[in-house]
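Q: Just below sit the structures, each encoded as structure tokens.
Where a number appears in this text, it was derived from the coordinates with a stated rule and is not lab data. The model shown is predicted, which means the values in this text are computed figures rather than measured ones. Cβ atoms are built from the backbone, for glycine too; each structure is taken alone.
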Structure P
Amino acid sequence: MRLSVLSNINLDSLVGRLSKLNDVYKTEGYGTWVQEIINPNSGLYSFGPQAVFIIIDGEEMFKGQSRNNSTIDMNINYIEETVKNNPDITFFVSNIDLWTRKIDSAKAGSKERGLEFLWEDGLFLLSRKYRNLYVFDLKSIVEDIGREQFYSKKLWYLGGIKFSMKAEKVLEQYINRCVDSVKGKRKKCMVLDLDNTLWGGVVGEVGMEGIELSDYKEGARYKDFQKKLKEIKDLGIILAVVSKNNFDDAIKVIREHKHMVLKEEDFVALKINWDLKSQNIRDLSEELNIGLDSIVFIDDNPVERESVKRELPEVTVPGFPQDTSELLNFAVELYHNYFYTLDITDEDTVKTEIYRQNMKRRDAQKSSASYEDFLKSLETKIEIRRISAENVQRAAQLTQKTNQFNLTTKRYSEQELLALIDEEGFEGFVAYVSDRFGDNGMVSVVITKRKTDTEIELDTFLLSCRVMGRFIEEQIIGFIEDLYKKSGYKRLVTYYKPTEKNAPVKDFFERLGYSVLDVDSAGNKKYILDLEKSSIDSRKKFGELMIL
């Protein structure tokens, strides 16, 4: 990713670290962050960054300036103008850490604390106003490390370098984490053991009353761990249980123990049996229709962890803290390392229920006389809408995360998507799907581009894997064909770009009667459909299509 790190202090060393994984813009000198962002002809904008990190040192910001609201307001105004004028760039602006340097009486109070608050409050007001601005929590990083560890007095006085090597390593991790989140990279599912993981002790040996799970002493560490896992789940991560245990013993704890934070409905699946955990995880992956590389497995037993690593190398298997008093910190690390997110959609908050509904659909399919009978019984409804500011967040998320049914695998941020559909000749559509089992939410994104007065191009066509195979894709593409045919277009041009994961749709357009114009050595295909000769009515229909 192309990114820039701007600051009012020397961060050349940090920029060098980040350049290992990213294309990073390096400013001439330092302390020029304001000039860089407010000048449309600066090197920053010539570079064309996708993300800009503005790391502000509080002491330097007020150096030579009044320590009052006017300095804060001036800089906040610079940032707002920049963010507003560059909607296609994602900005991360840090809060500040101000040392209380003046020696004064205890009753004098700390003016610095108020300034820190005013700066952060101004940033959060902007972040709520503009989708492309996020607050980079520098203050918390300083607090976590401790000022004595974060800052280096020796480096500052010798070379004008304020942050320690340790601080730069942590900042590098946080910035790369934000970059991954912009790209939509995060795991989808956390699979959890039970005994000595969600509670202390083996329930089959000590019974429900004998396990460690409470508001105090040893049991509190497990309850606090569950609280953090619940917070992660509420950000759109699905939780599942894979445990070697007697089902009745374990489910009794989950359903009846008064200190269980995670309830049965918080888990998308409970695989409590004596089968190999690797096999249970493999089955879970198939049932949920998610890749093994989307799963993080948490287990206190090193033997079980090594077994899963060996049998399922795609699954992420972190170590487990030997000292269980570290479980709270462990949960926070899991979030930051694998599930970190910049924002959530409404659909993220009900992700577990969506996956539960899908499992009910699978059961209904098994009991149907035929697949067509199953599809008819679903009573599917498909709503087509234009991409807008109200739905762009989820649309961008789908472009970043959808891999299997994604014909061109183009990835867009919210800002890029909004900018694209504002361009003349581009149009964007999204599709929402619901049925008798529940609401699947937004599942498809289609972006078209007018090539000529008679030719339209399909830039993006993707469908969430959770509704694949229900011929919903045929009805959506049928809508697109019909729309442009009625608008006077003669030809529809589209593409297939092969990836490691989208092989299931490599022949999708051939099946629909499109003609292959070109295939290169890498397997990239170009297609064309004669809209005048195409038969829209031939598309299979098992849902009611509504245009909103």
Structure Q
Amino acid sequence: MLIFKFGKKLKLINFLFWTALDSLQSVFMAFILGRFIAAATKANLTMFLQNSVIAVIGFLIFCGVSLLQVNAETRYVADANLEIKQIMITELLAEAPEKKLISANISFMTNDLKQLETNGIKAEMGIATNLLTFVFALVASLTYDIWTTLAFFVGSLVPLLISNLTQGRISSRGKEWSQANAGFTNRLKDVLTGQRTIRTYQAEANLGRKLLGQGAQLEHNLRRMNLTIGVANTLAYTVAMLTAMTFPFGVGVYRIILGALSLASFVSVMQLSNSVTNPLMAIVGANNQRQTVKEIQARVLTAKQNQARRAEEQAEANHAAAISDFHDLRLSQLAVTVDQHELFSQLDVKIAAGEKVLLTAPSGFGKSTLLAVLQDELVPSAGNYTFNGHPIADYSPTTVEEQFAWISQQPFAFDDTIKFNLTLGREFSVDQLQQALTNAGLAQFSTSEGLNYQVGENGQNLSGGELQRLEIARAQLYDRPIILADEATSSLDQQTAEQIHQLFMASQQTLIEVAHQVPDAHLKDYDQIIRLDQVTVHP
């Protein structure tokens, strides 16, 4: 069960403790009703008054217990949700970029995890609550009359069989809904992102119909899931009324007629029977809900296992080879295949520390892909990659990552300050920040006010050139041995691009730059020019 896998165990124990006490309320209610019936049949006013006082005090105490139980429940749910989110955030950040499906992951982190909370964690907490109520009620009921109680108990087991027969169908419906939800979220993201294009070409009606169509499919799948659950619950409820209410009630009346059971005891058993039958029915319903999130649950549990495995691998990596200084890297007979398309075949490259290397070729020859290989983000299909003479596999992923700074051809900024976008949360001195900004041509942001400037969602408060220079400033700030620059000056004006080029050339760092078009005057500045369209063998 999820509740035993996530959240702090002390908070779970606290929840179960107060839930157990709260579950005794049904036993107390049966006790009070039995005494009231006894007082009425005996016409005993003293007994009636005493019972009234006990009832008032008891229910006030149980009110306090219920409040503490609700507090314990909400605290545990929040804690479990936070742990699940932490696991999934860690998993998403650990995935290789080419595997990331942004819309699907957004849908999972918002809609699916909320579904997991409602139909998973809370459903299981409901099962635990109802199970405790059932046990206490059953034990108390047996003290009044064993045969009537057994009739209620046996009759209540029949609906559970109905639930087992419908679990597979409910799980299937839940999977269909989750897939439809991811598709709708993906389409909605596209529509919101491409609004300008949609308006420019008057495609509102077409895109609106597509979005509405997927919305209709989502609602259809949700309806089918809820209908399946509703049918299963209705069948179970109908059977319960026959086997768990009508039959046991008849047994109790028959025993009263025989004189084997008093009316007061029968009323107590009837009251407790609600806490035997109803919890079982609630367990059936909650278990049906759990079936709708089995796939979501499996993904979270897999992520948790992956996190534990990576922790072990990281511990082992602490004893792996270290890189004190970068000397050289080499690709030998390298082949890379992406989506069944071979980009490189028999590629040989050697780059020494401090060299300035230009990778150039027309679009489609894998320039950016090669950078991903160098960062160990993409595994070659054949050939060798060595770093300082050692196979790249000898190093931990963290060790490799620490060797590279990366400047993307599609700059991205977090919806935060200039300072955060530079440092990504690490500590640097103000002098270091100001120097990096100045070197990248962003001296206007080097003041205290400038560092705290909000760049906005997707960097909307900055120009394209400023965004690109912000990435360049980050690469300067982190001062990694190797700079991977993917079309680093494509969004800059000629003068600024020239300044950045001279900055790269004057640096002691190794530069591996991808560029589609380079001024002829700059070609002499590079130690190597690798034309991928000439060295790559295509089938």
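Q: For which of P, Q does semi-axes √(5λ) of the Cα gyration tensor in Å, calculated from the coordinates, equal 43, 37, 19?
A: Computing semi-axes √(5λ) of the Cα gyration tensor in Å on every structure in P, Q gives 43, 37, 19 only for P.
Q: If FRET efficiency 1/(1 + (r/R0)^6) of positions 7 and 447 (r between Cβ atoms, R0 = 41 Å, to 0.05) is calculated from each of P, Q, which structure is the one that comes out at 0.35?
A: Q
Q: Which structure, out of P, Q, was mean count of other Cβ atoms within 10 Å over residues 119-126 derived from, given a value of 18.8?
A: P
Q: Using relative contact order in percent (Cα under 8 Å, 6 or more apart) as the calculated read-out, with 10 as its value, let me know the right label among P, Q.
A: Working: P: 10; Q: 16.
Checking each candidate, the match is P.
Q: For the read-out helix-only ellipticity at 222 nm (-39500 (n - 2.57) for each DSSP H run of 4 or more, over all residues; to 500), a value of -21000 was computed from one structure; give its label from P, Q.
A: Label of the source structure: Q.
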